[in-house]
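Just so it is clear, none of the values below were taken in a lab; they were calculated from the coordinates. Here the structure is a predicted model, which is why all the values come from computation and not from measurement. Cβ atoms are built from the backbone, for glycine too; each structure is taken alone.
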Structure 1
Amino acid sequence: MRVESPRGRRWLLWLAFGLILLFEGSVRWRLLDFPLERDEGEYTYNAQLLLQGVSPYEAAIASHKLPGMYLVCAPALAFWPDLPGGLHITLLIANAASTACLFVLMRKLAGDFAALASAMAFALLAIGEGVLGFAAHSEHFVVTPTLVALLLLLGALERPAALVRLFAAGFALGIAIVIRQPAALFALLALALLIASDRSKRKSLASIVRRSASLSVGVVLPFALVCIWMWSAGVFPTFWFWTVEYASEYGSRLTFARGLVALFDTLPRVVSTQAPIWIAALLGLALSIGERTRRTALVVGWTCVASAAVAAGFHFREHYFVQLLPVVAALFGIACAGPTWLSARAARTWRWVAIVAATSILTGCVWSQRDYLFRTPVLELCRRIYAGNLFVEVQAVAIELRERSSESDTIAVLGSEAELCAYAHRRSASKYIYTYALTESSPFAEPAQRAMISEIETARPRFFVFVNSVLSWMPNRDSPQRIFEWSKQFVEDGYELVGVVEAEGTPRWDDEARAQPPTESRPYVAVYGRR
């Protein structure tokens, strides 16, 4: 049931959509100074290196991600170098673009009312605490080009040739892939929808091949350009190892059974405060399956592919579910629009009931998150949401180290806290910006420890920072201990304690730090200065 706004009331539609963007933007603006977490630290540090002319995988490794996020962040940090605001303003823009794309897409698929409902639902879902929506995870930046690609694809399906449009759709999907590898699943969906549509219209085999090739070339081109870039920069073997070989090994570690445990652990947190939207989305999915309209294949396929992207590797981390949010919001809008087979009278009744229900659901979701959305200070939120992590403490340490060092100085960070170097605008003494790879039960761990030790010894960094938090290392009983034993001796031979901050504590510097060393039983960040 697609209900259009009368021409005279069209301004109300755009006013309502503008208010949705205003709500979304104001909440994100309040959260602009939310401390960076580890993934954000990786993105911003690599973006800073790019702005200095340093290629990805040349001075920072130990991540299985492709360099798309570094390319996204670099222009933003060129204009807004201060962190965390520079990164989070990029997220604000990307999220607003995604909301706009979903709004336009749903107007085509289900009408104006469904478009508004979907846009508001997506704005709430994407900012939600359950998916860590305040953080600039790569999934948010996958959503935007994916929605652009779906819009371009829908237009191409209605045209006889549209080869340029199909290439553009493929290129948008290719951008999504170089941001996050599982986005390749959305490219497969687009190709399947294109071929199915062309076959249903009895297009010739030559036409189907041309159109499919246009889409496919667009998909492959961004990754091909990245490979050429890495080859010309002389880092292709390193790039290939971390983003293909190591990524394949990382993605195959968990069994299906362990994945189910992770899913059942994570899903309640993802859905908790916004459960009514998810329940209504199930109704929208049932309506889509039952009606078998032109949008059925798109919506059902989109749901399946987004779910598969979330499930890739069976880790089911909260922010992975961001990839599912656009289709959940779309299904919510479809439920609000109602069945297409209703009579005119029944359709009017459904619409009024849906307006009341949607308003109640969305208002209730805002109310249930009111403290998170509008009240609680960001530092307090960070400590509550990331309990056991030291993101607030790392930020305080980094700001101090920036004052105590020059641009030519380096900092060694023993821990997975690249955000420290990003805040300080200083180079890391080692390429290993994550230490997870050093403590995993894998053949890479021992060589990685030796390499990191060698790099730090060669660099003789101005500061040596040790992060005493299990969440910064994730060790297990089989983890090699070489780097921990070495670090104690390395510090004794040439460094002294100059700073320490314990979890939720006040930083202590110089004589105060040496007079009151950290308590080993508590998480802390210790800073050692070169003698």
Structure 2
Amino acid sequence: MPSRHACTCWLLAAAPLAQQAPHPPLGLEPRVAEHALAYAPAIANLTPPKLEGGNTEIETGDVNGDGHVDLVSIGDHGSPFINTDQHGVMVWFGNAQGGYTLVQTGQFGYGGVALGDVNGDGFVDVGYGMHHDYSSTDLGDQLIEVALGDGSGANWIPWDDGLASASETYGMFATDFADVDADGDLDLGAGSFGCCNGSRVYRNNGQGQWSLFFSATNGNSSNKFTFADFDANGLPDLATGISIAKVFLHTGSGYAAADGDLPSSATTGFSVGDVDGDGGDELAFARSGGGLEVRKWRPGNSWLPIGTGLPTSGSMQASQIVDLDVDGRADLLAYFPGELRVLRLEAGAWSTAWSGATPDSGSKTVSALRSELDLDHNGYPDIALVERVPTGTFSSANRLRIFRETSTATNTWIRALEPSRARVWRAGQTRFVEWTSARTPSVPAWVRIEWSSSGPAGGFAPLSGWVPDGGRAQIVVPSGVSSDQCWLRLVLRDASGLVRVGYAGAFEIAP
């Protein structure tokens, strides 16, 4: 899963540009009014294709640049063509009104996936780790690959020389992008499919060439991997599903294990995100004996529990840390068999903000969980869930379900999700900016990202051109900057000429 996890943020819901004050009031921390979340299964079984069983990953992003969020996967155990019609890179193109169109490319599958622009041409590319590298062509014939996109979501060009060259065998799985060497392009990390590859990080050398940056071998794996920033220094750390070491901190030239007093259960159902708004990520995971916990890294590799009141029973199988109610504070989404729960941290205590049962009866387990971006432009992130459900007395199969946040947008606004308040970026580094907007889905809209290194008073300079309003943009952090008073201004403009503005800050750009 990608490192583009949504995080808490200091944000401001803005008036039309003509009415906008020069900057948010200094010394204040405006918060959006608490939103009462509610979710309903908009799609209980998104087909085609037919799914089978086993784990998978779902990624979200605007693959074709139409301003609507799409779903991407390389499938479960049924890909390619194993008792199913799944194969290759699968893109469900969304129209933000509940409709999806599927395009599949390649003869491979069963793994994890990440989205990003690895060659700087402005198109979304795909990276993936897999078990079924069955292709007879360059696309899909090795356990870790990157393929370039052309904006169509249907044509993928291999760009993967040097990947999967460090003795990987049997299979790789969860995959993520981040700029680990702060050189302005995305690098790739991936975790093992089961035992015993461990984790790998490969450096992007350009021109489709990759070289090994870090390797941790051996140990059982829960098929999970993501970049994070636990020590809040702007260098991407690792959270892995391998038993020998669950967390690795970036040392500046490589990685060092930092498990400290983390329990063995920290490999199960884990996710990362900044729940306390200090710029560093926390780790959520299944609690030994049932329930879940959230812990924060501290120097000396101690991991301190965050908050009271989290569930202490039940088999938590997957989680996501994301600002679901867009109030500037990250929430915790957790999957228990047949149930989704949203937990909110307030004054040091966790409480349930929403819970709901998933469709169908019988014994159910999770195969993938993803919540990050807003699929329908009502302003609130939605949920994609792959759940294994009974299909007969002795049979079961995966189902891809979409849970829509049910509120209706009554006006137009934009709010930032990433960078969070106090987040640290490195000068010259490639980063993702994330936001959510409420607007009419049928009216095209674009976002321009502007930045200031001297506080919200500006001045603001463009950091991007006008990009489709798909909730995420990739930027290169300006070089030669050292400031902890950096702000972003996000300008939303739709085809009717309506303009709205949102802010994110303060965060830091470090040398």
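Things worth noting here:
- Between structures 1, 2, the calculation of percent of Cα pairs over 37 Å apart yields its largest number for 1.
- When FRET efficiency 1/(1 + (r/R0)^6) of positions 263 and 399 (r between Cβ atoms, R0 = 35 Å, to 0.05) is calculated for each of structures 1, 2, structure 2 gives the greatest result.
- Computed 0.35 for FRET efficiency 1/(1 + (r/R0)^6) of positions 111 and 135 (r between Cβ atoms, R0 = 30 Å, to 0.05) - originating structure among 1, 2: 1
- Computed 0 for helix-only ellipticity at 222 nm (-39500 (n - 2.57) for each DSSP H run of 4 or more, over all residues; to 500) - originating structure among 1, 2: 2
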